[in-house]
Structure P
């Protein structure tokens with residue numbers, strides 16, 4: 001599989017407009033496109049994960065699934081189709097939550113497209129975020145990631 005965004009290159013800085021509001025951003029997701037999904041792909045999931053968050057287990061910024069196999073891109077800040085389910089991120093709300101790391105260290109934000117073997121994930125509404133992610137990984141037949149970096153500038157800088 002392949003993944004692309006016009007917003008940043010692999011390993012490069014994520015523009016501040018994609019950051020969470022508290023980090024002076026607009027909290028909009030970047031454009032993403034993907035291609036070369038394997039045979040048998042029936043749907044996709046999107047995740048954004050910060051492995052550098054000071055939580056001991058990282059920080060999940062976006063968990064979206066049940067994206068139809070006919071979709072291979074989303075525009076910057078574009079709403080996902082109505083059939084797509086977005087789960088609660090580690091900020092505590094559904095949908096995309098942009099970068100907002102503590103001041104200082106650079107954090108990595110891993111944007112992943114997961115090709116899934118089923119059209120819809122069987123995740124009940126009361127399921128935890130970990131259960132939703134488990135369903136994604138249990139049904140994944142391939143994935144591709146793109147990593148951007150973000151650092152919160154010190155106040156007054």
Structure Q
């Protein structure tokens with residue numbers, strides 16, 4: 001049994017109209033109608049609420065409907081992707097900012113004979129390569145996400 005048929009069956013078991021189910025789910029009656037006719041599918045949060053409301057497992061709602069399973073899988077990927085993408089892009093941009101800052105300080109010291117000192121000693125090696133490392137790490141991570149969620 002596909003999702004739309006199962007949803008209608010469970011709703012009718014409870015003796016609810018589409019409008020009553022829509023009110024309980026805080027959606028429009030048209031949304032419920034589209035779910036029951038197979039024209040549209042709810043998102044994973046709504047599916048979880050429907051599962052709780054009808055007292056059946058999510059697996060019972062999803063298992064037989066391949067198209068809905070694919071939509072749920074894509075939705076979950078869409079939820080995870082932006083969070084990590086923002087993280088890797090932020091690391092990359094921070095690396096760019098640090099590199100530009102170093103270049104500006106270097107240019108000020110060279111052309112205007114200022115004496116701006118960043119750090120000396122062993123930590124100088126870290127300061128020199130940290131922006132490049134951050135840019136490589138951020139770029140690589142972002143690229144891997146793009147490949148994984150394509």
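Bear in mind these aren't lab numbers, they're just calculated from the coordinates by the rules spelled out. Values in this document were obtained by computation on a predicted structure and should not be read as measured data. Cβ atoms are built from the backbone, for glycine too; each structure is taken alone.
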Exercise for review: Figure out for me which of the structures P, Q the number 15.1, 52 belongs to, where Rg and Dmax of the Cα atoms in Å was derived from the coordinates.
Suggested key: P
Exercise for review: Using the calculated result 19, 13, 5 for semi-axes √(5λ) of the Cα gyration tensor in Å, for residues 96-135 alone, pick out the matching structure from P, Q.
Suggested key: Q
Check your understanding: Comparing structures P, Q by relative contact order in percent (Cα under 8 Å, 6 or more apart), which one has the largest value?
Key -> P
Point to revise | Ranking P, Q by distance in nm of label points 7 Å out along Cα→Cβ at positions 88 and 128, the structure that comes out highest | key: Q
Check your understanding: With helix-only ellipticity at 222 nm (-39500 (n - 2.57) for each DSSP H run of 4 or more, over all residues; to 500) derived from the coordinates and found to be -2000, which of P, Q does the value describe?
Key -> P
